[in-house]
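**Q** Presented below are the structures under discussion, each in the form of structure tokens.
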Structure 1
Amino acid sequence: MIREIEGYLEATVAARRFTERVPWLTETQAADIQRAYVEAHVRSLRATAARAETQYRLLRARLLTAAFFIGVGAAGVTAIAAKILSSTP
């Protein structure tokens, strides 16, 4: 929530700075441009966050799967080694 607010405030400041460099805009035009800029920026941030979340979930699943199979493999090797060691005279 705080990061969303920060993103919104950063977009608002950037939009205001942009419209300040265009002095011939009326206040209404500047406000419209600022509003459109903020909306586009926030949409972009949300899309980026959604992609990051999807990528995180995919990588987490891969990591957990790999850890599981490494654990199973280690258990198998341990069982084989124990069997070999227990059967030697």
Structure 2
Amino acid sequence: MVDIAKQVEQILTAVFNINKRLKGRVDMTMALGLSDIKAQMGGLVYRGFVTGNGFKRLGDTLRYLQAIEKRLENWRLIHIATVLRC
């Protein structure tokens, strides 16, 4: 039971961090990708996702969210590199 609670905490923390990064001004070149990320997150974490997916899938959910975080970080680095080149 404690393991499940830890995984859910990690998932909710990842969702919080992703949502924080998605707020604010959005570069138009990233708008489609951000829309895709929001749709993916809606399919991963929703009311009742723990019982809906089962505790065996919590690790998968966390892994997918970590991939989204990495994707956002890569976009940020690409954006910085583009700005520096201009």
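**Q** For distance in nm of label points 7 Å out along Cα→Cβ at positions 10 and 74, which structure out of 1, 2 has the highest calculated value?
**A** Evaluating distance in nm of label points 7 Å out along Cα→Cβ at positions 10 and 74 on every structure, the highest lands on 1.
**Q** Another question, then. One of 1, 2 was used to calculate FRET efficiency 1/(1 + (r/R0)^6) of positions 2 and 42 (r between Cβ atoms, R0 = 30 Å, to 0.05), giving 1.00; which?
**A** 1
**Q** Related question: Assign the value 57, calculated as percent of Cα pairs over 23 Å apart, to the correct structure from 1, 2.
**A** Answer by label: 1.
**Q** Which structure, out of 1, 2, was helix-only ellipticity at 222 nm (-39500 (n - 2.57) for each DSSP H run of 4 or more, over all residues; to 500) derived from, given a value of -33000?
**A** Attributed to the structure labelled 1.
**Q** So distance in nm of label points 7 Å out along Cα→Cβ at positions 50 and 66, computed for just one structure, reads 2.0; which one of 1, 2 is that?
**A** 2
**Q** Could you figure out which one of 1, 2 the value 49 for relative contact order in percent (Cα under 8 Å, 6 or more apart) was computed from?
**A** Label of the originating structure: 2.
Bear in mind that the values in this text are calculations on the coordinates, not laboratory data. Only a predicted model underlies this, so the values are computations on that prediction, with no experimental measurement involved. Cβ atoms are built from the backbone, for glycine too; each structure is taken alone.
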